[in-house]
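Enquirer: Alright, structures below, take your time with them.
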Structure 1
Amino acid sequence: MSSNDTSAITCRNLWQVFGTDAQTALSGALSRSGNDPQSAARELREGGLIPAVQDASFEVGRGELFVIMGLSGSGKSTLVRCISQLLPGTGGEILIDGENVVTASKKRLTELRRSKLGMVFQHFGLFPHMTVAENVAYPLRVKGFRKAERLARAQEVISLVGLEGREHSFPRQLSGGQRQRVGIARSLAVNPDIWFLDEPFSALDPLIRRQLQDEFLNIQATLKKSIVFITHDITEALKLADRIAIMRDGKIVQIGTPTEIVLHPVDDYVREFSKDVAKGQHARVASIMGDSDARVGADDPQLTTSMTLDVALAHCMELYEPVPVRDSAGAVVGTVNPSDLAAALQVEET
């Protein structure tokens with residue numbers, strides 16, 4: 001991302017410092033350090049302050065699914081709260097569609113949250129006395145929509161998240177996964193341009209979590225929102241992201257595509273995240289492709305740049321004939337096709 005014309009969100013040198021008179025302390029630390037973030041953060045810590053987000057700079061493109069991940073305490077949730085202005089930053093700029101929200105009035109921020117920004121958090125925050133339809137329609141009620149209009153819109157997004165038939169149920173009658181779907185539908189009711197999701201699936205069972213990830217990708221393929229998604233799970237990040245920012249101790253240490261994060265970690269911290277990742281399931285052929293001077297022959301396996309390495313390997317191995325398999329005594333007991341070996345190691349792509 002390089003231009004505000006193509007960016008839904010732009011963060012420039014964003015800081016969030018907790019402690020007494022943090023803004024003054026940050027300004028002084030940056031001045032004394034010659035604007036060196038590492039030195040300034042060290043001085044702030046020595047003064048008893050907490051630099052929870054340090055000099056964060058990045059852009060989120062329109063329609064991009066941008067994942068911020070890190071361990072607990074890395075600053076990822078603090079960062080997304082700063083971007084959405086639920087938590088005012090201590091220093092730096094935050095542009096939403098080119099508008100600097102750091103200097104926006106409370107009235108303007110309220111307008112943005114009601115019309116442009118959608119938010120989903122780990123804890124659903126549903127109204128227990130309202131039905132699914134009433135919960136989903138609530139943001140439209142706040143905006144002054146008439147009942148018929150807001151219920152019609154609620155029905156659209158209820159269908160989008162797969163909750164048809166549960167419109168009149170109360171939250172207590174729903175599973176955890178269903179309640180999270182209600183939270184997602186409620187955030188979509190106002191049709192936001194930009195969507196913030198802070199660990200929305202982390203409290204769910206693994207099977208339900210994978211199902212919701214799949215549904216989330218389907219929703220994004222339909223709506224093409226600009227999304228900032230927070231997670232501590234590298235598998236989730238790799239599955240969902242167009243790009244990933246990895247945070248450590250308040251700093252962004254690497255931003256890259258899933259392939260770049262897996263194949264080219266910048267340091268041991270990032271490498272540790274991805275060490276157990278099956279690289280063939282995430283890296284693409286384009287990342288290891290050579291020059292385009294190869295001749296196409298009879299054994300062309302029809303590879304494409306977007307194929308994962310696992311899928312590409314399976315295509316290549318389809319060119320080979322079945323080979324014999326022997327028992328412990330050396331006798332041939334069957335055959336196996338090399339492509340079946342590759343396919344057995346693959347996880348079905350979504």
Structure 2
Amino acid sequence: MTTPEAKLVCRNVWKLFGAEAEEFLASHDRHPDPDAIAEAGLVGAVRQVDLDVHEGEIFVIMGLSGSGKSTLVRLMSRLIEPTGGDVLFKGENLLKASQSRMIEIRRHQMGMVFQHFALLPHLTVLDNVAFPLDIQGMDRAAREARAREMIELVGLAGKESAFPRQLSGGQQQRVGIARSLAVEPEIWFLDEPFSALDPLIRREMQDEFMRLQTKLHKTIVFITHDFDEAIRLADRIAIMKDGEIVQAGTPEDIVLTPATPYVAEFTKNVARAKVIRTRSLMTAVAGGEEDGARISARSNIAEAAPLFLDGATHLGVTDDDGRIIGRLDREAVVSLMLQG
């Protein structure tokens with residue numbers, strides 16, 4: 001299977017906080033070591049980051065508080081100016097773009113959702129969702145029609161006239177998601193969007209997020225500090241520590257072959273069945289037809305296992321469009337579960 005093209009590319013991206021940071025980086029050939037950064041009185045918030053985000057994937061960046069993940073996602077959209085490196089979006093180097101060009105890109109091609117909902121309290125749900133389209137200059141009838149589509153997409157039809165104070169936390173976050181999708185972004189940045197929610201609502205929002213992705217096939221950069229959330233949502237994960245990416249790969253790569261002791265410690269209590277996807281354990285079939293239960297190729301084995309309790313010997317595995325692409329056999333699932 002061919003790898004999708006890269007929508008967003010970071011090459012040797014740095015963010016140093018402190019006086020004369022750019023001059024310092026240049027004087028060290030753009031590769032200073034941590035000791036030199038500390039001696040100069042600078043803070044290395046993001047250090048020497050290289051990554052590619054592919055078309056249509058969910059790329060999760062995770063790490064503990066202070067690891068640099070939120071700073072990195074803001075560097076990608078130049079909400080924070082990088083100290084050095086290159087950020088390419090669809091082949092265009094954003095660090096060479098003018099401020100007016102960046103505003104145009106953010107308004108028309110990027111969607112952003114943050115931990116704090118940032119809804120405008122004096123506007124209704126409809127007007128909140130339509131707000132970025134108003135900024136674009138879209139006429140009222142067109143922007144309200146588009147906003148209603150997004151409100152229905154996130155399951156809030158009937159709430160168009162409500163104000164944010166009349167909604168639950170989960171509903172407010174849905175409004176934020178609808179608003180960010182209204183501009184039909186080519187890349188979608190989500191910075192810990194569910195971390196302020198109660199655990200049950202958070203799980204529901206993760207389900208909603210995956211439902212939206214199967215419909216929209218967006219290119220997504222998702223920030224979290226929750227490893228369970230990361231392995232549930234991600235196509236690939238990058239783990240950050242002290243401003244650096246210490247490992248990047250599929251959830252299976254991260255858990256089964258940790259690259260450093262830090263990553264091993266991070267993942268040591270994760271059960272294999274929670275991280276291995278059905279696509280990794282299935283037998284591929286071409287254009288197959290399967291009777292009975294089906295499960296998404298994105299689902300993990302822990303989610304698939306209960307479907308065998310009624311005596312089924314296999315499940316049909318489907319892609320995002322519902323097409324059968326494989327067959328998951330009971331024996332393979334039992335063997336994996338017995339490994340722990």
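What follows draws every value from the coordinates through simple rules; no lab data is involved. Keep in mind it's a predicted model, so treat the numbers as computed, not measured. Cβ atoms are built from the backbone, for glycine too; each structure is taken alone.
Enquirer: For structures 1, 2, calculate mean count of other Cβ atoms within 10 Å over residues 88-95 and state which one comes out highest.
Expert: Largest one: structure 1.
Enquirer: On to the next question. Here FRET efficiency 1/(1 + (r/R0)^6) of positions 32 and 264 (r between Cβ atoms, R0 = 35 Å, to 0.05) was calculated and came to 0.80; which of the structures 1, 2 was it taken from?
Expert: Here the read-out was taken from 2.
Enquirer: Which structure, out of 1, 2, was distance in nm of label points 7 Å out along Cα→Cβ at positions 200 and 320 calculated from, if the result is 3.1?
Expert: Of the options listed, only 2 reproduces it.
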